[in-house]
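Computed from the coordinates by the stated procedures, all read-outs in this text should not be read as laboratory data. The shown structure was predicted, so the numbers you read here are calculated from the model rather than taken from an experiment. Cβ atoms are built from the backbone, for glycine too; each structure is taken alone.
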Structure 1
Amino acid sequence: MSEAKARLFKWKELPWEPVTTQLGRRMVTGERAMIAQVLIEKGAVVPTHSHENEQFTYILEGALHFWLGEDGSEEVVVNAGEVLHIPSHVPHKALALEKTLDLDIFCPPRADWLDGTDSYFHDVDN
């Protein structure tokens, strides 16, 4: 049995990936989990989507307004210092109420983020 090696990452040394003109991210991926910093400009919308990945969103700075569930009827505002848990396959949408830096943890890692198939970011109808 081979032993996995520990790795050290420094956020300030990781490049920002521009996803849209109003949203950027940088991430660290392990075998069974992923952590990402996401920077969202005020007024930017993350369109409705869902995924198999369990998600924890920890707001470091700013605030996000979420709409959750099939019809988006569950609403919650997550402020700096708060964490929102989104179970697997729960549809969700978010609006940045101010410039926001969040830390997202996904389990398992987001394959669509890694292979560039996360087209929901570009769906302007949501």
Structure 2
Amino acid sequence: MLRIQTTSFETGIRMALNGDLDVSGVPELRACLRQVLGTYRPGHVEVDLAGVGFLDCAGARSLLWTDASVREWGGGATFVRPSRQVLRLLGLLGFDSGLSIRTASHVPLPQPTAEARPRPN
């Protein structure tokens, strides 16, 4: 089961994923991202993968879809803090070269704003 928590910050949205990002979790990620893009129109989407315990090929492809979807809206996506196993699968698939991935846990994450505010159209 996949759970997603979204938090807004000055330049975008942070989506923290917890659980398994597999074929059963992909629809949840897609629905959440569509809602985020339609509501907030963020300049940047940060996807925190630290809580992802399992990633299959469908889940890995959903990260490519996420990146492409955010770019279509004129933004950018960064995938942060993937586990070694997640990073290994992305590397084996060659996806790590096409995605912006930040692995260092010492890099500070953006601080959330007090509340999520929709961005104007």
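Worth a mention:
- Parent structure of the calculated result 1.9, given that distance in nm of label points 7 Å out along Cα→Cβ at positions 40 and 72 is the read-out and 1, 2 the choices: 2
- Test item: helix-only ellipticity at 222 nm (-39500 (n - 2.57) for each DSSP H run of 4 or more, over all residues; to 500) calculated as -1000, pick one of 1, 2: 1
- Read-out Cα extents along the principal axes in Å, computed value 49, 29, 27, structure in 1, 2: 1
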